[in-house]
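Got some structures for you, see below.
Read-outs throughout are calculated quantities, based only on the coordinates presented, and are distinct from any laboratory measurement. Bear in mind that the values here come from a model prediction, so they are computed numbers and not experimental data. Cβ atoms are built from the backbone, for glycine too; each structure is taken alone.
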Structure P
Amino acid sequence: MKAQAITIGGSDPSCGAGIQADLRTFTDLNVYAFTVLTSVTVQNSLGVKEVHPLSSALVLSQLDTLLEDYKPRAIKISLVPTKEQAQQLAQKLSQIPEVPLVYDPILKSGKGQSLFLDNDLKVLRERLIPCSFIVTPNLPELEALTGFSIQNLEDRKQAAQKLMQWGAKSVLVKGGHNKVKNRKKETPGDIEWVWDTFHFQDSVTHEMKTLYLKEPFLDIPNVHGTGCLLASAITSYLAHGASLEESVILGKKYFSQKIQKLLFLGKGDPVME
């Protein structure tokens, strides 16, 4: 049977992020994806102009109807713009713990506009994060969720452990918002690296572990939809039956390939091909 997944999030008419971008990634990785729409956004390559949430009842009805008929092997959740939606979705998702949940906690647009409209992150900490198999915040999102000021890799580790104390099974911190200079001189020159850090519990020893994933910093404009693509790729590999660690590594490899191929379609940020 073809691998199946559900993506829960907002619509992006520019198709650089949101549900539309998720579907491109799922299709590319041979996963049949179903969608649950949480909001309609008005945006283009220059930024987000409007966010219109759907009612929590309508969002939940979409998810219930899909689960009545299909058997997804993984679920991705991203933009949840209201507290009511977060509460309702968390209640439902907590009833199917056998289906791994990838939570990409979108709080603001790439231009800094707030997308979680209630501005009260408590419901995300207490309801959605405990349901999550893996949470994939960028650095500003991790700081907002935990209240930590993150200056280095050790700070990331402490903040990720806080999310895991709240119930997340693992955390992938995306490091694209800062650069860490290479001090080991593994390659000639003064290379700047982008570090992602994957924090998880060893299945045998139950010890907390951190996997450091790095790649050379690319001097390119801000790219629309990077977080969506990475989380969708991880969800895709989970849907195919890969382990969590395998899914993260394969998802990062897929991301590294896609970030090399940018499309400059509008006047603002490019998207990945």
Structure Q
Amino acid sequence: MNGREQLLVAESEIGLAIIALGSLNPTDLDVHPIESEDDEARLEQHSTLKALWADRRRQIGGTKIADAEPHIRSAEQAAVRALNFLEDHALGEAAHEAVHRAAQLRRGLLGCPIEFRDDAYWTTCPFSLAHIRVGFSAGITGSFVCSVCEKPMEDCDHLPGTTYDHVKRGGDGSCNVCHESNCEHTDGETYAATATPVGVAFSAHEVSMVPRPMYPQARFGEIEVTDDLDFEARALAQAGRLHCDECLGPCEGLLDARTWASRVGLPIA
């Protein structure tokens, strides 16, 4: 998996979603950026956009929307993955724009429910999560053994990447030739096997929030909604009718890790 590949998937899936929706193109909505501090103007714009999308949903119909749904969700997932890979690349802004296109389709046609749980409001909105540029990095210790002789790598003479004759042994767990749990290798038979390091006895000691995680997809899966929501909002959330509107746009920009951390009072490594 890589960023370019995921960006192509996102663009392709958006195209397939538009085809499934028919002649009406929901992405033609005219959205004018509004400064983030102008809360009243943003609320007014969101109200207008929700009315426009409601009208589009009626025109398109439930059958076509259902046909487009898997493409819309796949497009957004791929666009977010692309952004995570390409954040510091020349294609980073293209990935960012793809997130917006897919998210607006998803919010406009499918909604973006906010859940009330444990006396708090929670969202899994991919758009909102993608705009918080924070990831996770784990502090892990462990050791590596040779896949051929199972000795510690520093104590064996097998060269990684080199092929050796290897006898299949019985036992529980994965095959000692291919390291798969289900395979066709027969106990006692000799096979050609490539020496590789195999990680064993790994232990996680801590997890830190970081701006650029080593694994780009190590991101939030859910965040608490910190807006001041009233009792009516709780009733709507419990009925599945309270939705996130951030994915309707316009964009307030990507939120860097340290700015986000200062807002919520959490440390960043």
Structure R
Amino acid sequence: MRGPGTAHAARSLEWTASGRAIVDGVTFAVPPGRFTALIGPNGSGKSTVLRLLAGLRRPSSGQALLDGSDVTALKRRDVARRLAFVTQETVSDLDTIVSEVVMLGRAPHRGRSATAEEDVRAVAQAMAAMGVTALADRSWASLSGGERQRVSIARALAQQTPALLLDEPTNHLDISHRLDLMEMLSRTDATVVAALHELDLAARYCDHLVLLDAGRVVAAGPPAAVLTPRLLEQVYRVHATVNLGPDGRPDVRLAPLPRGERHQRGEEPSRTVSHGPHQSHARPDNS
């Protein structure tokens, strides 16, 4: 049974880099206690929107709301007690062991009500959930990319927050671990927001989708309303066949458009804007 989770919303969000709007007037609400996926092609703004929701980037304009409050106005420790964030990138040269990496998830709770015993229990539960208990004494540097990804997610689970934000969490995972992860995320009581590339996994496991293209929201709603042949061809430039299963979830099959029908994606993934407050010159996200 799902709990209430936390409420997240984007309100007219914009974020610019080098004079280009990477996120352009994005507005949507995340259903509390549900599994929402941000989907869209590379360069659509998924990763940037996720970082804005987490308060890791300050918008050029608009607001990212956490339970009705501007997330950038909250203290970082307070945010860390309410949401955990898993990035695409993992540090490769940490001189520590796996159990200590997962224990980092308990940092926001130290000095408050959590005890050492509660920390140990939370870490053990998180490692078991991600199937990395046997790696507890392994050095971080010795892990494969997939093992590091699972340990990073375990660290977020150990944080025990009512929200999980994950940037392409299935990266580096083999098929069985991808399915295990998506099953776990679909059953958790937390509000989950993940940037995903795999439309089949989004269709099967997510409750709510936000389809992005060129930094704008194209559609938002349940998978059956968003994963339509028309929208998929428009955004991904592919031929899509969509059939609804007995559970009402879409089964999506993709194929290249015939060469003569392909639409060349233009050189306008974002619009040029004038310099304004909080403008960043960081490299845009590729997802």
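Could you tell me which structure in P, Q, R was used to calculate distance in nm of label points 7 Å out along Cα→Cβ at positions 83 and 99 as 0.2?
Computed on structure Q.
Next question. Kindly point out which one of P, Q, R the value 18 was derived from, the read-out being relative contact order in percent (Cα under 8 Å, 6 or more apart).
Checking each candidate, the match is P.
Computing helix-only ellipticity at 222 nm (-39500 (n - 2.57) for each DSSP H run of 4 or more, over all residues; to 500) gives -8000 for which of P, Q, R?
Answer by label: R.
Where is mean projected area of the Cα convex hull in nm² largest, in which of P, Q, R?
Ranking P, Q, R on mean projected area of the Cα convex hull in nm², first place is Q.
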